[in-house]
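No value in this document is a laboratory result; all are computed from the given coordinates. Computed from a prediction, not measured in an experiment: that's the story for all the values here. Cβ atoms are built from the backbone, for glycine too; each structure is taken alone.
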Structure 1
Amino acid sequence: MLARLVLASGKGSAYTAYMAEEKQTAEEIIDVLWALDPLADLPRAGWLLRGVAAPESVAEHCFGVAVVAALLVDALRAEGQTLDGEKVLRMALIHDAAESGTGDLPMPNKTPALRAALAEQEQNIVAKILPPAWAEHWNEAENGQSLEAQLVHAADKIQMMIKVLVYERRRGASLAEFWANPANFRDGGLSIARAIYRALCARAERDYPGEG
């Protein structure tokens, strides 16, 4: 960047072009942040349906998933595995980005037809609000094929089950159905994720149902 500034210091056309490029980049960043901001005020609908007052927002959930994902990255690297940690964090932070336009639709309301229509709508929203590279990360996470995507999917469920424990212990919520559903213990083939689930179930004094 310094070289570009030196070359543009003559205040000629090169400088004008440089400043225009900087302004465009700034505007694009603002647009992304503006588009994602509704997630901060969007409560997680599943908790509301189960009587949890003032639950976490979608943005808070995404932050929690990113923290879990970062810890999982460290654990896998300690085992000698190689993975793209930056991509993992990007995936985790934006995995629910489309909900800025669709809202948070709870699982019981998602019929096959609704899922198909929602998937198309989410694709369109992501393509509109995220930079191309970030949209690619979102699509990779949705496809769930790479190690990084599998890790984020596991982090998503781990964060949710931790909130189940928090809401039960700290707020007296009744969320037994979550512990009985194997789909809530998706581990992506990661032994560390499985170990976390088992430890969570032990702490909650629940049986581990296995991965769905």
Structure 2
Amino acid sequence: MNKSLKEFTLNLEVNARLHVYLAGPDVFAPDPIKIGAEKKRLVTEAGHIGHFPMDPEFDSFGNNKETAYKIGAANEGLMKMSQVILANMTPFRGSSMDVGTAFEVGYMSYKYDSDPYVLIIGYYENECELNYAKRLTDLTYNGNVTIEEHGVLRGGDGMSLENFDLSENLMIPAAIHKTGGEIYMSFQEAVNNIQVLWNKKITSMAINLD
């Protein structure tokens, strides 16, 4: 690629209006539509296009597996069209992040392996213990954890605890790091850094092509 064409292409990619999938347990909140609308508004203000898991509409909706499968397929469709995922990592119903959100991070991580134009960004919304091992110790084991040789932590049920000074199971921060993403302490901070991280990612990709 000649220099002028490369610079033109880089400029387009750096200034792209990105599709952003908003992953998280917000769908279980008392007023998820309101939450989704507000988050999409903030993404729009940042110059991008937000997609909330409850955006798809269905002709019929019931409490049955057929509806569940439709929702799953529709949300995968939103992720397929998105370059960025903002993942709400706030602990949900226990010591770890929402399991559906964790799956969606994994989905985008896999997508990245064949499409480098993918960026995973994590964030927390509520104050919580940010050391995953400490959170497991306190919330899952109620402090019933022993320290063994080489610093191995073991719960009262005999199972060991991850202890890597990360805020979540290692697969989540690893996926975020792999794509050039970061973890932030609020949704607004995550949104504010979409363009910053994207530009850094694209510039790095261009340098590696030299």
Task: helix-only ellipticity at 222 nm (-39500 (n - 2.57) for each DSSP H run of 4 or more, over all residues; to 500) from the coordinates reads -21500; which among 1, 2 - done: 1
Open item on the list: On distance in nm of label points 7 Å out along Cα→Cβ at positions 104 and 120, which of the structures labelled 1, 2 is highest?
Closed with: 1
Task: Structure responsible for 71, 40, 34, with Cα extents along the principal axes in Å calculated and labels 1, 2 on offer - done: 1
